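Q: Read through the structures below before going on.
Bear in mind that the values in this text are calculations on the coordinates, not laboratory data. Here the structure is a predicted model, which means the values were calculated and not measured. Cβ atoms are built from the backbone, for glycine too; each structure is taken alone.
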Structure 1
Amino acid sequence: AERCTHRGGSLSKGTLADGVVTCPRHGARFDVRTGKNVGSPRILLVKGRADDLRSYAVQVEGDDVLVDLG
């Protein structure tokens with residue numbers, strides 16, 4: 001998913017480290033393999049928890065990346 005489930009931040013503009021993407025808006029963190037939320041937003045005045053992201057099975061065949069949208 002491109003958008004954070006907390007406040008819609010662009011995850012492609014976030015940081016990626018050790019398989020975890022961090023939303024640049026409020027710091028919600030997601031496991032890129034499963035889409036699971038692994039860290040709530042880290043700003044004191046921002047309440048709430050981000051839901052898990054939708055994840056997709058992928059397969060690499062040569063130069064192609066196949067994404068199962070089903």
Structure 2
Amino acid sequence: VGDGTPLRRWRVSVEVEAPPSVVLNRILRERHLWDSNLLQWKVLETLDKQTEVYQYELNSMAPHPNRDFVVLRR
């Protein structure tokens with residue numbers, strides 16, 4: 001994407017033969033099936049029907065420590 005920012009970004013698209021709700025569930029709730037670096041994950045708090053605080057830990061290459069993230073998902 002040539003938008004003038006110094007960070008490289010790519011835009012992609014893909015066609016999936018599944019309804020959007022199934023794809024969203026796969027991305028949000030089944031990451032362990034497609035991300036081999038995912039070590040742990042949990043929803044810390046559900047704030048409302050569409051918002052949650054989510055924590056996950058990713059494996060890093062040695063000698064780097066694992067990376068821990070807490071995100072607000074809306």
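Q: A value of 19 was derived for relative contact order in percent (Cα under 8 Å, 6 or more apart); which structure in 1, 2 was it taken from?
A: Values: 1: 22; 2: 19.
The correct label is 2.
Q: For mean count of other Cβ atoms within 10 Å over residues 3-10, which of the structures 1, 2 scores highest?
A: Numbers: 1: 17.1; 2: 6.0.
Structure 1 gives the largest value of mean count of other Cβ atoms within 10 Å over residues 3-10 among 1, 2.
Q: Check the numbers for mean count of other Cβ atoms within 10 Å over residues 11-18 across 1, 2 and tell me which is largest. Write down the numbers at each step before the final one.
A: Details: 1: 12.1; 2: 5.9.
Biggest value here belongs to 1.
Q: While we're on this one: Work out the source of 24 here, i.e. which of 1, 2 gives that when percent of Cα pairs over 22 Å apart is computed.
A: It must be structure 1, since only it matches.
Q: If helix-only ellipticity at 222 nm (-39500 (n - 2.57) for each DSSP H run of 4 or more, over all residues; to 500) comes out at 0 when worked out from the coordinates, which of 1, 2 was used? Walk me through the numbers on the way to the answer.
A: Values: 1: 0; 2: -4000.
Label of the source structure: 1.
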